[in-house]
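Structures given as structure tokens follow.
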Structure I
Amino acid sequence: MPRPDAVRRVKSYSAGDGYVYQYYFFEGNRAQRGGNHGGEFTYVVTADRHTAFPFKIFVMQSALDSWAKLNGRPLSSSEEYAVAKMRLFQAFDEGAVQAPAAGQPAREVIVDESNLEELLGRLGI
């Protein structure tokens with residue numbers, strides 16, 4: 001018997017660019033980008049309530065490892081998810097969340113050593 005589709009909780013975010021985005025978390029996976037390992041978090045986003053598209057956040061493992069070394073503990077999976085969500089909000093505010101061109105892969109933004117600490121600061125970590 002096939003598994004029923006998951007019920008998704010659609011959320012809204014009023015961005016600094018003037019748009020009100022609706023989004024939901026779709027899935028998270030371990031992935032690679034150019035030989036760099038990390039966590040890939042996929043959200044489904046709409047800015048007009050008609051056209052939904054995937055948008056990805058890639059959290060680089062090297063940034064997580066560096067942070068763990070400096071702080072004496074790794075981030076939990078919940079904290080890593082929270083960092084990805086903060087990066088999504090930042091992308092909304094920057095106006096960087098756009099639908100991919102037809103036939104193109106989902107657009108994405110990165111969490112790396114240059115922005116991890118700032119994102120964690122927003123979370124009080």
Structure II
Amino acid sequence: MSNKNSINLRQVGNYFIPNLILPPGEASTRLGKWGNLHKDYILKNKKVTVAIMTAESYFWRYLADIDKQATEMFDTLIEQMKNAEGVTEQLKAENQMSWVQKMSNIEARAREIVNKELIYV
């Protein structure tokens with residue numbers, strides 16, 4: 001059975017239950033670190049939003065898009081911070097401990113920015 005919003009329903013006893021099946025192609029979507037972090041956050045904190053996105057069949061596309069955006073933002077931020085702070089391959093060759101410390105600091109700051117801007121919103 002189908003209603004006016006094109007949600008497919010199946011009858012179980014006296015009840016009609018939505019068929020929440022991923023469209024072709026979405027079932028094979030694999031989420032990375034960022035997509036999974038955001039998924040966990042919205043499943044706990046934004047249940048109505050998840051229900052709407054699931055009913056309209058774009059929940060996994062949304063998460064895949066967040067994952068892609070976050071990955072690109074993280075990589076871009078790291079490159080920009082490395083350039084701004086002079087963290088180079090030469091530094092890595094000359095003073096490996098300093099390079100590791102600076103890179104760890106840069107990655108932590110980039111991770112914090114991505115979490116604040118895309119993941120936990």
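Each value in this text was obtained by applying a stated rule to the coordinates, not by laboratory testing. Here the structure is a predicted model, which is why all the values come from computation and not from measurement. Cβ atoms are built from the backbone, for glycine too; each structure is taken alone.
For the read-out semi-axes √(5λ) of the Cα gyration tensor in Å, a value of 44, 13, 10 was computed from one structure; give its label from I, II. The read-out comes from structure II.
Computing mean count of other Cβ atoms within 10 Å over residues 72-79 across structures I, II gives 14.8 for structure II. Each of I, II could give helix-only ellipticity at 222 nm (-39500 (n - 2.57) for each DSSP H run of 4 or more, over all residues; to 500), but the derived value -9000 comes from I. Upon calculation of distance in nm of label points 7 Å out along Cα→Cβ at positions 96 and 112 from the atomic coordinates, which of the structures I, II produces 1.1? It traces back to I. In this comparison of I, II, the computed figure 3.5 for distance in nm of label points 7 Å out along Cα→Cβ at positions 16 and 32 is attributed to I.
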